Structure P
Amino acid sequence: MIVVSDSTPMITLMKAMHLDILHDLFGEIEIPEAVFEELTTNIEFKDEADLIRNSSYIRVVRVQNADQVAFLKRVAGLDQGESEAIIYADEIKADVLLMDETAGRTVAQNMRLPITGSVGVLIRALHAGFLAPDEADEAVIRIRKSNRHISEHLLQKVLAESAKKRVELK
């Protein structure tokens, strides 16, 4: 499975202490150079940057069509990382694009790219057995405490899926 990620799902999953479920679910994750830069250049987040740099399942890739990236940034108002992730996912016909921001998701949907976000990843991991219901609940708590911009509705969706999974396990 070919999976491309923008920075925010990776940041959110790090805040939830579950970046590793990306590897469990998808194997290798491809991130464009701009996404790698976003994740590793802020000196306030050295530990997180080291986690990204040292993850054997994260592969940094180069987008082939810089003109399309520039066009997307200009027309849609997306940042460099979002633009590169969308264009790269389209170039390689990725199986899924991980993206949380509404504007980026809208562009990706209009381009008919298969997308999911942080919440979708948590739910997939829960259903695949890579995340126990208690771990999913704890992930939601950590996400809330980290002030990530994920709606309460979506976080409640994780909790609801976690509750269903508990019933299934009984």
Structure Q
Amino acid sequence: MARYGWLLDYKRCIECRACEAACKQWNGLEPGIQYRKVRVFESGTYPRPSRLALSLACNHCENALCMKACPVKAIYRREQDGAVIIDQEKCIGCRFCEKWCPYGAPRFNAKAGKMMKCTMCFDRLEQNLEPACATICPTGALQFKPWDEIKDNYPAEAANFPTPSGTRPQIRFITAGFGR
């Protein structure tokens, strides 16, 4: 099975939120529903405050707890690309996946009464296109690549990104000393 994942160079992220807009537009998401979100973290004090922006969505984890938690098996992994998908026909909106995902990826759509999350734009992948969010990023901060290429070149430990319960998220970060 071919797998894909995300590579994020947070030093290049300018918080433009183009990735959020592209995702919403491509997926036709209603107001209030987002699959991808730029989260900003602030630390430090004057005169040396710092900001860190991370464009985050579903990490399509190798050990996807959302998939394990679903009582009706509505969440599955696509063999073609490793995308973790919610089958809207099977989803009963119980929100168990939301509770068990340590990254907050599944979101409840009250209007539909169903759970929704990033699909890795699998419909674009089938057309040999990258996901909308990675395509639109003006600085190249958010990249989409074959997972073997990412994991072999960017160690998970480099970013201190949490991996609760051995989820093995399909995302890595370019940090100081790595990937340059």
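A short reminder: the numbers here are calculations on the coordinates, not readings from a lab. Source: prediction; values computed, not measured. Cβ atoms are built from the backbone, for glycine too; each structure is taken alone.
Structures P, Q were shown, and distance in nm of label points 7 Å out along Cα→Cβ at positions 136 and 152 at 3.2 was computed from Q. When distance in nm of label points 7 Å out along Cα→Cβ at positions 64 and 80 is computed for each of P, Q, which one produces 1.5? Matching structure: Q. In this comparison of P, Q, the computed figure -4500 for helix-only ellipticity at 222 nm (-39500 (n - 2.57) for each DSSP H run of 4 or more, over all residues; to 500) is attributed to Q. Structures compared: P, Q; top value of mean count of other Cβ atoms within 10 Å over residues 24-31, i.e. the largest, recorded for P. Of the structures labelled P, Q, which one yields 32 when relative contact order in percent (Cα under 8 Å, 6 or more apart) is computed from its coordinates? Traced to structure Q.
Here the criterion is mean count of other Cβ atoms within 10 Å over residues 32-39, and among P, Q the highest value is seen for P.
Could you tell me which structure in P, Q was used to calculate Cα extents along the principal axes in Å as 54, 35, 28? Let's see the in-between values first.
On the way: P: 54, 35, 28; Q: 51, 35, 33.
The value was obtained from structure P.
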